[in-house]
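Visitor: Please find the structures below.
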Structure 1
């Protein structure tokens, strides 16, 4: 069974803890989008927000670092209570970052942008726990799903299964009731959804509906 990860980027940040509570019963983990205004053309949140959220929820905090200098901030995110950090392969060799995450007891994530070839991440598959596919251009929520990414996701699913790797395949961007089943059929284990959950009046029902659309069960 797959997992649903609501993205807090779509939350009302003035009510963040209360917003998270609305999905706690139905979601599997929380996706935390961290943007620095340099690697992507937007600015969001950092480790202090994760630190303030950690005492308010027991949910797994999946931190996607869309930043130029993730190595400078891994210690801060670990201390804040992040359960995993996901770093971009576009920044260069990620292995030193993997080692830092392991030392902190975090799970290791790697992410590739829509235009990045799957070949860029294949050498690292034995060393990671999560492989995140961006199905929009990172930086802003509410964008339309890029279906071409599904070809890479299918190819990664084949490689992971053939090698017997314990790597979860995650997809983020434009996930809703229409695109969730496409992503699940292509092999996604984790679906990240922002406005499709936090933009709805009943967030729990929205989460359950996406799960049912993707995997046929509420």
Structure 2
């Protein structure tokens, strides 16, 4: 018990004294996670909203596929992109493996189904009179998309924040594609795994505290947006 208490105090000192190692890793995590979320959102939000406002064959299959992909293990994404980006892979000549960009790409594909599915559900859960009213007023597909997105903006933003939360807490993809390189691709989750195995429990615990702070902030933002969405 004393060991854990002493380690926690040491970890808090690292956090409040703005230890350079801790905040460098935190910044790397936030940088790649925010980039991955923006990249995924550029695809996932329009696709999710358009799928919700359109009727087409295979819509139910699409939702089932998205639900399945939401539960995909992160190491599977890492494995696939390791094969694509590795030296012997079809994209190996780009030299992206073990770079921050590789993590961004992997995490973007990891969270894309999450953001797309939640955006789709957000539109489907909106006022049932919205789409019929827009169609009755003669709105075309682009106008329906734009007005629906404006009407459901808070719910869609919840989807985006949920995707970011999954990205920032992810470890498998970041480890396989980034290589856990110090000052380059070492994220909070990969650093926690490494530092714990090295016996640097205080540093790992400090990073865990920062991860909890980020998770608490995300949950507070989600609660605030859910209140506005009601």
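Visitor: Work out which structure the value -26000 belongs to, where helix-only ellipticity at 222 nm (-39500 (n - 2.57) for each DSSP H run of 4 or more, over all residues; to 500) was derived from one of 1, 2.
Guide: It was calculated from structure 2.
Visitor: Relative contact order in percent (Cα under 8 Å, 6 or more apart) was computed and gave 32; which structure, 1, 2, did it come from?
Guide: It was calculated from structure 2.
Visitor: Given a computed value of 11.5, 35 for Rg and Dmax of the Cα atoms in Å, for residues 38-93 alone, which structure among 1, 2 does it belong to?
Guide: Working through the options, I get structure 1.
Visitor: Here's a follow-up. For distance in nm of label points 7 Å out along Cα→Cβ at positions 110 and 166, which structure out of 1, 2 has the highest calculated value?
Guide: Largest value of distance in nm of label points 7 Å out along Cα→Cβ at positions 110 and 166: 1.
Visitor: Identify which of structures 1, 2 gives the largest calculated value of distance in nm of label points 7 Å out along Cα→Cβ at positions 22 and 174.
Guide: Going through 1, 2 one by one, distance in nm of label points 7 Å out along Cα→Cβ at positions 22 and 174 peaks for structure 1.
Visitor: Quick check for you: by Rg/Rh (Cα atoms, Kirkwood Rh), which of 1, 2 is greatest?
Guide: 2
Visitor: With mean count of other Cβ atoms within 10 Å over residues 6-13 computed per structure, which member of 1, 2 shows the largest figure?
Guide: Comparing 1, 2 by mean count of other Cβ atoms within 10 Å over residues 6-13, the maximum is at 1.
Visitor: Follow-up question, since we're still on this one. Tell me which of 1, 2 gives 5.1 when you compute distance in nm of label points 7 Å out along Cα→Cβ at positions 134 and 198.
Guide: Only one of 1, 2 returns 5.1 for distance in nm of label points 7 Å out along Cα→Cβ at positions 134 and 198, namely 2.
Visitor: Then there's this: Taking 3.8 as the value of distance in nm of label points 7 Å out along Cα→Cβ at positions 126 and 190 derived from one of the structures shown (1, 2), identify that structure.
Guide: Only structure 2 yields this read-out.
Visitor: If distance in nm of label points 7 Å out along Cα→Cβ at positions 14 and 78 comes out at 2.0 when worked out from the coordinates, which of 1, 2 was used?
Guide: 2
Each reported figure results from applying straightforward, stated rules to the coordinates on display, with no laboratory input. Please read these numbers as outputs of a predicted model, since none were measured by experiment. Cβ atoms are built from the backbone, for glycine too; each structure is taken alone.
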